[in-house]
1. Out of P, Q, which one gives -3000 for helix-only ellipticity at 222 nm (-39500 (n - 2.57) for each DSSP H run of 4 or more, over all residues; to 500) as computed from the coordinates?
2. I have 7.0 for distance in nm of label points 7 Å out along Cα→Cβ at positions 118 and 590, calculated from one of the structures P, Q. Which structure is it?
3. Any idea which of P, Q comes out highest on FRET efficiency 1/(1 + (r/R0)^6) of positions 206 and 438 (r between Cβ atoms, R0 = 41 Å, to 0.05)?
4. Taking 1.44 as the value of Cα Rg over 2.2 N^0.38 Å derived from one of the structures shown (P, Q), identify that structure.
5. 11 is what came out when relative contact order in percent (Cα under 8 Å, 6 or more apart) was calculated for one structure; which of P, Q is it?
Structure P
Amino acid sequence: MGELRIGVDIGGTFTDWVMADPQGGVRVVKTPTTADGFGGVFNAMDEAGVTGDRFRSFAHGTTLGTNALIERRLPRVAMVTTRGVTAVLTQAARGSKEDIWDIYHESPRPSIVKPRDRMEVTERTLSSGEVRTPLDEKEARRVARILKGRGIRTIAVCFLHSYTNGRNERRMKEIILEEHSEALVRTSHETIPRILEYERFTTTILNVALIPVMIDYLQALEQGLRGRDYPGDVLIVQSAGGLMGVDATSDIPVRTANSGPSAGAIAAREIGALAGFENIIGLDIGGTSTDVSVTLDGRLRTTETWEVEWGHPIMFPAVDIITVGAGGGSVAWFDPGGKLRSGPHSMGAVPGPACYGKGGDQPTNTDAHVVMGNLRPGAMLGGAMEISPELAHKVIHDGIGRRLGADAVSAAAAVIAVAEANMANAIRLATMRRGLDPRDFALVAFGGAGPFHGARVAAQLRIPTVLVPPRPGLTSALGCLMADIRHDLGASMFYGEAAAVDIDEMNDRFEEFDARVRAALDREGIPPENQFVEKTIDMCYAGQWRVFAIPVIGRMTAESLSESVELFRKLYLQRFTFDLGEREVEIHGINVTGTGISDKYRPQAVEADSAAPGTSASRPVYWREAGGWVDTPVWSRPSLPVGFRTVGPAVVEQMDSTTLAPPGMSLHVDRYLNLVLDTTGRGGEG
């Protein structure tokens, strides 16, 4: 086995490659993403001049599942369901809107299953698990033959209440395979045995649709790595913030649909923890979006239900990430009322912002930064990407300035102010909307555009400290090397009122799930001493259906269950700012998470020395805080030693990003080579 740990994050524009050696040294490569996705991995290997026999591990974050779902690059999918239940995917759904105040908001796109491919069969299982009506096998065979005749090979079987008893679903799957041996069939009870039909059905459908896409991709990636002498396992970052092997990923690929942002959230948590912070906000700003994650008391906040696309929920654990369309390529525009807006539409990588000179003709945040002097021509990717100030000035003036009656610089400042307001609102949604005070957190700003905006966004929210990692544009790739192996199991079991629960039965199910996740960790090669299992129970107030996952320590007892109920009431009050008094608390399910402690990368502290920083240059930069242009020191980040200090205004440039320190903010380099900005103006500890 080799000595190098490889982390790869494949984005829509660039493939980021991070290579860590046993001494803690890191080498990075950034290459354009290829159409097949994995080609950028091999190009990075060639550029780095390494072969697979030197790899100790290979961890990979990908947007493949996300992009396939958004762009609908999926096989034709059919759903077989209980007679009379197809409306779950259409008229029923959840009846809620993504934004009730946006009168221009478009309705969600239809399900990926076309109406004519939603087939019904006679069967009925009750919520108690009793099979009232066995599957009509004659109907089932007719449906299977119809699907075979239509050439549909990807099929989801989703019956009512199958989470309590999957017998009818299993038989339907058997009949389909008997009649249509080439079919790929997944049942909802084996995919996600959870209450809530809409979420269970959509999760099963999206999962089975992604299986062929993910299998083809992973097989090609593995074969390519084997051909380059890497004999080990390929690990994939899942949405919940852990790693899993190729077999598990191929079986439930929908778990990876938020892979890339989750890797970034892991890195933000670890970077913040090394700097001494337990409460951390991750601000990941790329070319098209801003992703906000929250770490509270050292633990990433997660959610049980989320969406890649509104109206199509995925019912698997995922890092709780708030995403808004505010990135470097986000377009500035005016709504019908004449209000200046930013995003969510983006110019992407091609043609990109106007300043790229590739045909972009819409004003973007990147163009605004060029106009204000924040982004120097020749600074992007070490000069590999050319920037045209003339094109940036023209598009900002023509597209925004004329409408505002302002010059290009004032218009650019307005564009950035609107974009940063959107970013700050995303943090408000992730914190204040959930009963958390952002002033109690440190902010980790990363992604190619994160350091441009981190200090100002933090100042808006009175967040006192901003950390900019050493390689902000490659932080998500680094997060792949900081994750542990993870497997989750859960099931809906309506136990009713907590006071009347059968504790012995619950403990028996916990023991069953514990054994299953440990077996999964065994298959991943994790030794028993590195396996850790966490248990939670899903609780909600009687009459409600949104649950809180409450931790369980050891075997459940009447006393510990009572403590769990009180913790639920406390968390409910924190989240919603009111409680429901003595209303009964119900238990709706249990969950078990198995974590395998892996050989993670951990940044090494660097001792302070007396080396002087490289000489700074200077250039005029427009600062809103100063009301105009200021001749500003510009530092090359690789030249800044541990302990370096300065006070803004200042600009720090590096290959993958630029950090802005507004006037009055202090900046220093800590022993992990993070740039630390103090938004209070009081300075900070080294």
Structure Q
Amino acid sequence: MRTILPAFSLLIFFISASCKQDPRPEIFWEEKVNSVNFQYDPIQVEDSKFISDLINENGQTCFVSGEDPNFKIRICIGDTGISEFAEILSAWKEGSLIPEFRSTLSDDSEYRIGTYPFSEVKKKIEGSRFALVGDKKLKSILAETISWDRRNFNLKNHLKTFSIFTFSNGTSLLVLSPHVESEVYLGLSFKSPNLEREIQNLVTAKNKIGLETCVSSFPIITEIFGETSSLGRWIEINNPNDSPICEEGLEFNLLGNKVSLPKTTGFISPYETRIYAEDSTSLEHISLSGFKWGDLKKVGKITVGRGDQSLEFNLPGSGYLFGETYYSWKGNTFSNCKTTSKFCMDPGENRTSNLENESACDPDEFELEELNPNGLLHKKTLQADWKYIDLIYKGSKVCEPSSLKIVWGKNLFPIRIYKKISEGEILSIGNLPFLLGKPSYSFANFKSVTTNDLVSISDSKGNEKILWDGIFRTSKGIPTRIVLQKTNGQTVSICFENGQTFLHPYSTNSYLNNDPQFVLSQSTIVTENPRTSASRKFCQRSQAISKAGFSEVSWMGSYQGPDPISKDRFLEFVSVTENSPDSVYLEIIQDNGTVNSILLPLEKEGLSLVSSGKSTCFPETEFWKDTSFSLPSSGSNLLKVYDPYTGELWDEFAYSSSGPGVNDTRNKIRRSAYSKIESGMRVWSVSSYSGKPYRDSNCALTDAHPGISE
């Protein structure tokens, strides 16, 4: 045996040597590997990655494109022309048009590669017999060609991929759609007579396995977009399981409107992401007809399931356009984008990673610092849409707030702030043009909000914190109404500090001069709105001793000629200490026991006035405006004013229809009551008009002097 083996080996050696001298040895001894190979496996569960590159594989240089490893094409090229191939590939990625190049594949057959505009690609695919289409734009120009698209094969992502066109002469054309925002296509033409049959056989066989192994579970809805735009409206679903899901019986249910999912391959691959959209969308998608897309803006839920079983997905209950940016909704939060773009979303991308990273901010570590529901005065005009919220971060760790959203009343907005923040930083959220470009500002156009509306903050995990329940609590009690606006348009914010809620005090000049965040562009805003501090921390109560009382009461209103003007009723307050309080708590107690309470701001200096709005007889006088303000004109009534922080009673005024003050309906005379000191004693007298403030000439029988000391 030992002697046979060497002899046999020697024999093989001579045969091999003899064969190597044959000029055609490969015909008999070597089987060439196909230069072109198509791979499709919709059931595999590995993570896929996009690829369109030259790679070195088993000693060969091959161009690979698609989703690796489940859907891709591999084309191996010869040793000559590799650098030219790479140059054209780079030109395609850069969006450049360069001349076509010819060379050979690894099997010595010829190929052509080039970059082309769409018009040229359109010509090249004319007359194709079969097409595997990865771009719906290319499918739209195929008339008589048998074409297979996303309804015939599955991908992990629902994005553009390569397309293959085969022709009756055995030629195939690989087309890659423009890279990123380019308009340049890559085309690679080669001979592969069997490729069409290989693709059809493989796709059919693999899809059959998917159908035979699919289970009757449900995909999950992962992202939606319901705003009318150039992008179109859509729903994204994902199979989170390692088994395919059967399509049969699956349906969407949007607020009672049920629509079946269109049939494609019959199954949804493991970890596959799909886009179902309206026909007009520019995205790669599966068209969904009969769907009420406008309902994606409503409050409620959308479900996906079959029969009486389904999985829910919360709707945002709002639009998807904030400022100039469109956001998609992911169930608990809007999409998070690191860069500014018109569309903040990632439709069709298979992303199984957590929506939040370790540095995401915790909603529990935020508090309200300031709330402004009325807007700001700018150039003597109230900008009613300049409403805003200031949040203060109380956490100890540095974090990113970009995954958070804010709710105020029926308004829901993403917090679009991408910088990392530290303890004590202020985040401003609202419609404030003078803060555009500031890293701690996020746009939000709050509509129809009041002080009674709830404010909350939440993250993408569903963690939510109520920042404001809409109830203004004081030491005296909960006021019936809160006054936050003056007749000239000036507004007052609500402040929050150490668990207390109070009206914003006046900003001091020394504070503004020393504030490192204060910029010149905000100077006019601050001057016209001294009781607000958007993006600046100033919600601090003064600890100075202060007290106020009544100084003039017009419980009867005015007469303009013979016409009674009841809305001209007003109250006037005066500080009785060196420092004026920033606010008072007023009670109006009627004869029948009815009590109305009002929290209202006071002026920093001088007299403070409150009324229902602009005065008819004193049109140039400014009042703090309470549109529901009124004083009873009959019976015995009592007015009381308190310290809103301690509940201490500061002053009271009792009156009836007989006075103090005059309401002579027969002679059309009305005179307010005012407080003065006589012989060291406080007394109430009847007002007499002495020329100030300006009074309408038709109000000669109305005696009052709102805002003027007599």
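None of the figures in this text is laboratory data; all of them are computed from the coordinates on show. Note that this is a predicted model, so its numbers are computed, not measured. Cβ atoms are built from the backbone, for glycine too; each structure is taken alone.
1. The structure behind it is Q.
2. Clearly, the read-out refers to Q.
3. Between P, Q, the highest calculated value is found for P.
4. The value was obtained from structure Q.
5. It was calculated from structure P.
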